[in-house]
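Multiple structures follow.
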Structure 1
Amino acid sequence: MSTLDIRGLGVTYRGAASPALAGVDLRIDSGEFVVALGASGCGKTTLLNCIAGFVDPTEGEVRLNGEPILGPGAERGVVFQKYALMPWLDVKLVLDVWSRTHKTVFFITHSVEEALFLATRLVLMTPGPGRIAEVHELPFAHEYLISRDARAVKSSPAFIEWRERLTRHLHETLREAA
């Protein structure tokens with residue numbers, strides 16, 4: 001069992017005019033599949049890199065089971081999603097592996113549908129600096145694992161309503177940032 005605690009996390013890259021992340025607080029409990037969704041520049045990759053130990057925060061901390069993350073470690077794995085490396089790895093397979101292993105997952109994406117389908121908890125991020133705007137518990141990953149019918153899950157009224165709501169939110173965020 002593992003718990004990841006992120007408190008007051010901020011990252012400002014050397015020479016940057018503004019922070020990449022500011023005031024990020026998040027707790028990820030053992031076995032969760034947490035997906036961070038947001039537009040480019042909202043800090044998703046920076047947050048993942050802090051969790052992995054690749055980037056040191058300039059403010060706050062990341063702790064795994066109460067111990068500060070001070071660099072990469074064998075107790076954490078990072079999988080870089082590049083279609084050229086693993087074209088066979090689709091979201092259904094990811095969910096199947098997660099359901100068998102009960103590993104804790106932090107996943108980042110730009111895709112609203114991918115986020116909705118995979119997440120047991122969705123973290124919606126906004127840019128300038130990157131912050132967590134909203135966090136939502138979602139049922140769709142569990143619904144798929146029970147039914148094994150991705151089409152039924154993605155065509156359900158609840159999934160469609162979430163997809164439209166999040167798409168609108170991302171478009172509004174981009175408009176405000178411009």
Structure 2
Amino acid sequence: MKQSDLEDFLKPLNASIADRQRGKKFIEQNPDYFEALLSLALNPKAERVHIVASWVLEQVLFENISRLKTHWTYFLKQLSKIENESMRRPLSKILFAYVKNNELRIQLSKREEERILELCFDWIIAPAQTATLAFALKTLTYYIHTHDWIREALEDLIQKGFGKDRVGIQSTIKRLLTN
């Protein structure tokens with residue numbers, strides 16, 4: 001099994017739910033391609049096949065986020081290199097799902113937590129689509145009570161008018177701050 005075979009499978013797929021599910025089914029039936037899928041999905045070149053791979057990876061991990069555990073270090077390292085918003089959305093959702101899983105979250109090192117928080121704030125501050133921004137904010141909900149500076153940083157963003165041009169972002173931040 002070669003990565004080029006997986007690329008050939010992914011190339012004709014599009015953003016439709018049916019195609020994402022077809023990709024997921026292919027990986028389920030051919031689990032040896034998982035690492036190749038991960039590699040493609042985290043490739044910062046952001047060619048079409050990489051974008052499609054990130055969509056499929058989201059579907060594959062949605063039902064079994066623990067599958068990412070053995071590749072977590074690589075995932076976290078590569079995530080900061082991704083600049084394409086069509087890739088960031090599903091990858092930010094994967095990050096959120098990983099952190100949301102209490103069993104996985106409590107195993108994170110302090111360095112990994114710091115890296116996650118850094119990524120989330122990078123996505124919040126940099127121009128990002130609303131979905132990526134929302135997943136970054138949702139991820140922060142798991143750390144706001146253990147890292148006081150997060151609350152202060154978010155309050156500062158609201159005072160500076162951050163998110164006024166995006167529907168629901170300020171209310172999401174305010175809701176986060178009241179929890």
If percent of Cα pairs over 18 Å apart, for residues 69-140 alone is calculated for 1, 2, the one returning 29 is structure 2
Assign the value -20500, calculated as helix-only ellipticity at 222 nm (-39500 (n - 2.57) for each DSSP H run of 4 or more, over all residues; to 500), to the correct structure from 1, 2.
-> 2
Note: distance in nm of label points 7 Å out along Cα→Cβ at positions 125 and 149 at 1.1, derived from one of structures 1, 2, originates from structure 2
The highest value of relative contact order in percent (Cα under 8 Å, 6 or more apart) among the shown structures 1, 2 is in 1
Can you say which of 1, 2 returns 2.9 when distance in nm of label points 7 Å out along Cα→Cβ at positions 21 and 93 is computed?
-> 1
Mean count of other Cβ atoms within 10 Å over residues 45-52 from the coordinates reads 20.5; which among 1, 2 | 1
Who wins on mean count of other Cβ atoms within 10 Å over residues 5-12 among 1, 2, i.e. which is largest?
-> 1
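Only the coordinates and a few stated rules stand behind these numbers; no lab work does. Model, not experiment: these values are computed from the prediction. Cβ atoms are built from the backbone, for glycine too; each structure is taken alone.
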